[in-house]
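These are the structures in question, set out in turn.
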Structure P
């Protein structure tokens, strides 16, 4: 009888708990028993492993093989356990040395020929391996994600044969060093948007402090164009933010190359999206759009066309910065610290803000249409602006892009103000809470009286007042001011007013 133990990792949300693959060979009729709560794809690993060993010239043991994936109560899914099971069988049968196996963790899916295929969720595995002070053997196609974890010793392999060479000391091992970021990213230019100076100003403030923004305006007024150009104003992801966001995308099986280059995620789901696709879930819970937008932007175009029940699920993650998914089998948490940018029309036909009798919607239709955005959800959005259409003569006039401020100029101001925020309070203004909010958003008695008067007259909630303070702080940072002044507070108050639509009868 022979026993071998190999380490790998499961996927549980964005965590990667350790799994011990125990392989036992015993006398008896040839059989292959896989235990440890495996789902269908894991149970099929025995056929992939058998074919891979035979096609590479190894001997598949003609004995009773028992493979235990411990802990037994942790659900196992996917083909990520193939490599660890194959190494365990080879070690238990004495075909590879087992002297150094305890120093390594193995992950990868095997093809029938013995080649290694990439698997999703490698970045959380790399983080867990580094914390356990072990080395990681993985498919070469997963290397770009794993190198984000500095100083982790890695051994990328193309097939099972190379893994055997590794255990025999014949395959090179190297320490992970993140690859240099290419500065070739091209963004849409803010100068392409004619006019809309107030909307551009609001977009700059939102980018500076990480504030949520709601744009309301007629069709064709430029709301989607403005939102699409937000990416060119945002600062690059910090290394810690890059790892967090890349881990979520890795678990979802999405490309992480842009995030690894420091580009903030920008998600724009269609308005037919379901609540589960927005916040995540499923039998084996996967991250939703709010988590995929972690440390980035979630853009909801035509936001009132979303089902109201779908929009209401945004209330908790907007406030808490994470999403908790509870199912009968397991309870998981995904990060969801995103910046919400929403765009909407003022009425079903879209022309309620225009004078001249173009709108044919009744007041009741407008109320029902705008009522899809509940008060608690609107209360959580920092900046509310109207985007009015520019005159046709101005739109058709000769292009004077040289007179328009370009994205690079605005981005430079935004990056400077973000650096001030991080140096002063270690977070962006939108995340200020408690004592930090009181300290860094201090108002003089006269400004406090002004805010109290405005809040009483406009019936602002306590949450709305705190968000006004945060927006004021961002405006002051853009202005290079150490304290919030009267002009900063007045501008922030102007972004909480939405003019009532002009209804044509």
Structure Q
């Protein structure tokens, strides 16, 4: 039994307990505890990522604690190529988000307590190998999300955004829960262990007629959580109203939970239904890529532009999944990791600008590079990464996804290329022009650049990781592909019987 993942998930939880015990007026101590807990978690995750052995059978760094023996519920943590990068990325975003929380000045103890609980839920969800805890940790992360938007959110519509995101994500989680319970019951498995259920289904395939009603529950339940079009409207509003750290964590990491659930559970366990729904998924992903891209073009608020851009990127991931090929699904996982870093970096920039100027209206910005050379440089690099510029990890995933999808979806892929490259370039390049170039308005004279190494660290960490994975994509792809192959093989396996 390895303590690695227990430490990665447990340190933020231990930090939350410590914060709860510290007096409310010890602000520096509270912030220090939160940053120390997430920093140590990130260091251990880096060591785990580096020591991970590509191609090794089964899960690595497994820890297990039996909880409810009669129901087969076990707190089991482990990683393979599918989630090792997601856990590592999650710890990086968690530390960066905690570092960006210096902007919070009101009820700091409550804020950091909820933030650390949210981080615990996020990391636990991606590390869990038990369906019960997989879902439990996700809900553990969602509840603080709703509270933090409602209490520390910004904008006149924050209450509406809070109710909107709460209703949508609760509905999505409920639909997914019904699908997971139905899957457990219909497989006849005696355990919630994902590996055990997968092995059982390999030997005893789920009847096709059963797959055909369970798979849509998981697809649309998880799809709502991912902001699959047309169930996406909660995302830009929610992220626009959320505190900086909350937007970084949810848009960057937690939103990938639904995609991970589709790849880990829905596609391999119900291959016949998955294949029959791939054309529908390919069509719906165009709504994300093209429609949400066009909506992003019309945005004058930076936070809403980033929110719609984030939703558009989800379409490329769904397109990679729809290809049901090793290259396409590997590319989809690469985009999941790259977008996590990109979304976190984008919302960190937005948070810094709002903190300095109290506006998110790009029409009121301009000439930022003169006053903020560091942040201005980060903005240009981030927007270019959002366009899929070579050298960043996003380019690697998008290229793999589009090449793989073209084999089965010629028209969809052509439209996706237009949406990702042309529409994406329009709103990203226009944002660069409006924010960092041109004459500098008078109110920028009072704005400050990110000052000192601690303020610059989150931007350097997120942007640097994007560049490292972009220049050395094998660090990700060599780990991912060996775990993707069995999933793709199961998805393309021979038909299951129609009835038991």
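Just so it is clear, none of the values below were taken in a lab; they were calculated from the coordinates. Quick caveat, the model's predicted, so the values are computed rather than measured. Cβ atoms are built from the backbone, for glycine too; each structure is taken alone.
Observations, loosely collected:
- Read-out helix-only ellipticity at 222 nm (-39500 (n - 2.57) for each DSSP H run of 4 or more, over all residues; to 500), computed value -23000, structure in P, Q: Q
- The maximum of mean projected area of the Cα convex hull in nm² over structures P, Q, that is, the highest value, falls on P.
- Look at mean count of other Cβ atoms within 10 Å over residues 232-239 for each of P, Q: the largest one is in Q.
- In this comparison of P, Q, the computed figure 13 for relative contact order in percent (Cα under 8 Å, 6 or more apart) is attributed to P.
- Test item: distance in nm of label points 7 Å out along Cα→Cβ at positions 320 and 344 calculated as 2.4, pick one of P, Q: P
- Sorting P, Q by distance in nm of label points 7 Å out along Cα→Cβ at positions 88 and 480 from high to low puts P first, with the largest value.
- For volume of the Cα convex hull per residue in Å³, for residues 192-463 alone computed as 169, the structure of P, Q it came from: P
- FRET efficiency 1/(1 + (r/R0)^6) of positions 32 and 248 (r between Cβ atoms, R0 = 30 Å, to 0.05) - structure with the largest value, from P, Q: Q
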